[in-house]
Structure 1
């Protein structure tokens, strides 16, 4: 049987994941070392340039986590690898960030586990139980405070659910990024104002007056930049040529905790 014809040009999965790894390092340098703080204040947008560039990492890794769930020939092995490294890296990430961020590998493990449970229970005509299991894992992602929370898990599920249709995959990815960066950020910022509305008009007006100037001056443009930079991954992923490419699959498992430990140690030395 002849070999299937592979598309020429474009980017392989390994090349895209190496790009994502570079963006991740840039992001974590900005988070743990904050090198631009010497030149810019906390409400100046240029200070967060490294964090904006870092927004390109998660969508690429999430896309290929979904691809891994679809294409792996050993799903249980894939699940065990994600689970083992997810547990270790979740502890490392929590320690390095002072409990503010968890591990993205743990996010992908919960997503892969949700897909596995859905597939098995649906095959046994227990789809409602499968949907309940998926919902439970989304709640668990929120409670464990994994990186990107329940929306991160949902992102992998949404891309996986689109099958092999690249256009639908990228649209689903874009929708989840908008949900996390735009809708999620705006809800986080304005929810205290909505709560104040229930308490009375005076409290609502005071809360609104206190938050609106900062929102206009910094929070809104900051949110738009975060959202826009995350969406820049779409044209990169559109160039994915369907090939795995050359590379060691274990590199990305070890790279995540390794670079976090190194950057945390460097931050301690510098401080």
Structure 2
């Protein structure tokens, strides 16, 4: 009994150490965001007793970072909605219909995700400039679909394949159409996978830096690319950079928290009973 208790204590200690190691950079980022420029360079104090709110006020109310934040929210949310909608239709077709060469077509969609994004920079820059999509929100939403849609299809296919086709046949007998089966049978049972796909797609779009840095300037500039503007030739404004980074975390944490509740609820929603 004592050995079992000791083992449990060791497991908890290891988990606490891993959590502390993982969360400490976030804590330190918040500490730096609450300090003045003088305090940042005064020494590494782990505990911050004061809070310098100007680091949060100036970037979002006196500078343009509030607009960058709105751009990121619109682009990430719009891309997630479009990608998940298209991925559901695509995986439904891959899973339920005999499409000629479907296995090769499915593998081809994944190869788009395997390619290094850097090789597409010049073609996309020329195409977006010619079409007038450079530095636009709709352009970034469509661009992220090219890389996030294959991943979403790959992630959802296994979930929809695991749903018995007998449920589709029973729904057809009850008078459901193809879209009726998708809406009333597939979507409720695949809800956990759909929410997981939405979370990952949103995070990928929110964190993307390379294309946003090159294909946007002001109108569609995202908050992640805006962080680089704090690094100047005369120095780095660490306090405001840390403050903007903290604000960047908040929408992601809120979105994941909301989606996780839907995932837990979806685990038992529409379950098949014997």
Structure 3
């Protein structure tokens, strides 16, 4: 049964950057046009001070990961399936002089709620529409446009999904939360994510290790997201190169660094 999101649910999702369409929003479907995508990445690179459109593409996927966070939160906590066809989504454009932490909006805010029968089958439709039919085509378009590795983009996505289930929903007592997280990483078939035989998220779910410098258990990334190339020049604390690059830079430039090349 299709229902509208309730006011308290809309307010709850604002934290994950779901909002109303603004005058400077653009339709996500436009990113599947190569000419528009290249122009967009050039504008984004200029706005955030990225040295290349490849770096801009990586940062874009990190921002776009909040769409996945919103969809999975709604699925696991409320048993609601959002309409995330690319034609239904708009996102705020980058604006010079402002940090690009964009909100996104849905034209159709109705949801398809789980009807109480065969939740596993219903969950697969949520994951397929989110990953195979939305995120995967955008990742493919970005790879084609600027040559950024799919490995980097999928890990950018995975990091935020770990954050959602391991931190944001850590205290949530809904049994679906733990079950969905386990399924998403360990059991979901590759075809739910696009043209894959194997689940592209699973490889990033490694054991956390103790890092003395930060005195905490963290899960080190397997790829570098290029954030260190932005004007702030800082590496993520989970960057695999933080503990191997003595001068703070990846010696292999924008390729996957030697520390993690065997992973690729």
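Work out which structure the value 2.7 belongs to, where distance in nm of label points 7 Å out along Cα→Cβ at positions 60 and 180 was derived from one of 1, 2, 3. Here the read-out was taken from 3. Among candidates 1, 2, 3, the computation of Cα extents along the principal axes in Å, for residues 76-147 alone that gave 48, 26, 20 used structure 3. With respect to distance in nm of label points 7 Å out along Cα→Cβ at positions 68 and 164, the largest value across structures 1, 2, 3 is given by 2.
Throughout, read-outs are computed from the coordinates displayed, never taken from laboratory work. Because the structure is predicted, anything quoted here is derived from the model rather than measured. Cβ atoms are built from the backbone, for glycine too; each structure is taken alone.
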